[in-house]
Structure 1
Amino acid sequence: MKFILGTKEKMTQIFTDNGKAVVVTAVKAGPMTVIQVKTKDKDGYQAVQVGFGEKKETNINKAQKGHYKGLGNFRYVKEFRADDDVAAKEGDTIDASVFAEGDAVAVSGISKGKGFQGVVKRHGFHGGPRTHGQKHSEREAGSIGGGGRAGGRVAKGMRMPGRMGGDRITVRRLKVVGVDKENSLLLISGAVPGRRGTLLEIRGSKLKV
């Protein structure tokens, strides 16, 4: 099971040996520390709990300090589920070298928040016609009910304006195109969720790219 936590740095492009440009996202991946290994016998499921990033010691309470066992002052603590026995032990360090060039990965993170948006941006509506008496309804949603639809009420699931973004998004079928262990960088093909600095969960994927 391959996994790591990282932060989104920037998007750029690299060139392959045959001169083809590939759009990539640079991710500051690890290092992270194994805090706890959970087992079926003791905890009812198998998982690895890891800590990533640093936080001021004054902002960590006593319960957290006791749980971290002096391994560090972590900003983020996450669990990764495992299907089989885990080889990692408490105190182990996991860095970018856990992945190799060509590995398929799935990346999860929180998308950019876009605030309150209309139906054109939020759902891709085309809007009303630009002619035939229309004046200010180019980007309006149109009718949302009436006697001919659901008995005059607004049907459940009606796509309407509202808050957009800030959701957990997982992008699959991405590929690791570069690993820089010295600088803890992973170059991942394509785009991943979030802004610069967004926490990302990167998991090895069995899907072919």
Structure 2
Amino acid sequence: MHGIAVPTQVVPAAAQRRERWRNGAGWTREIFAARPDNAGDWAWRLSIAEIDADAPFSAFPGVDRELVLLTGDGLRLCFDDGEVVTLGPPHDAVRFAGERALRGELVAGPTTDFNLMWRRDRVRARCWRRPLVGQVQVFVEPGTTWVVHLLGGQAHFAADTGLPPLAAGDTALLDGGDARRRFALEGGGEALVIEFAPAPEATATPAVDQDQ
């Protein structure tokens, strides 16, 4: 297990909580933060960063990140070690360690950016951008959580899930719990699909030293 029981639910865009960046240099809209027992530090977090001026990014030791351009003409990430990565439309993405110092520079006006963060000692995360055409089956294994963030279009889950429809900007959290679950999603548009699973080192059985 990645250590967090996440209720299966849809988080509408209107429910996102707006707050300052850790370093105070910008704003973010939190979609969801998975915390053990709903308290303490999160194991993984989803948010949307609002970048309207060049600014340094906050440091997150022990955290891996993936940033996806949602809107705007582009964002240039200038790392202190000399690497420069430019995210362009429609949805370029980059993955990097939260310890790396960097500055975000706007290419031509403000951007919004999907911000995925996870603690690498506890969680493994994978993210894909996928078209939605017709019906899609999402199979969620025990101990994992899947996320569907609708970039554009409309979609709805099968009636037996009890989940409301998705509009652009809404996010579905699908938790595997103790048994494999299947979620049928139908619609048209485009989505970010994310899988959270236990980090290998968090579940590995300690090696036994035969000499002891």
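Each reported figure results from applying straightforward, stated rules to the coordinates on display, with no laboratory input. Just so it is clear, the model here is predicted, and its values are computed rather than measured. Cβ atoms are built from the backbone, for glycine too; each structure is taken alone.
Just a few scattered comments:
- Volume of the Cα convex hull per residue in Å³ from the coordinates reads 149; which among 1, 2: 2
- Highest-scoring label, criterion being Cα Rg over 2.2 N^0.38 Å, for residues 135-182 alone, among 1, 2: 1
- Structures 1, 2, by FRET efficiency 1/(1 + (r/R0)^6) of positions 95 and 191 (r between Cβ atoms, R0 = 25 Å, to 0.05): label with the highest value: 2
- Comparison of 1, 2 by mean count of other Cβ atoms within 10 Å over residues 23-30 - largest value held by: 1
- If relative contact order in percent (Cα under 8 Å, 6 or more apart) is computed and equals 23, the structure in 1, 2: 2
- When mean count of other Cβ atoms within 10 Å over residues 103-110 is computed for each of 1, 2, the largest belongs to: 1
- Comparison of 1, 2 by FRET efficiency 1/(1 + (r/R0)^6) of positions 15 and 87 (r between Cβ atoms, R0 = 35 Å, to 0.05) - largest value held by: 2
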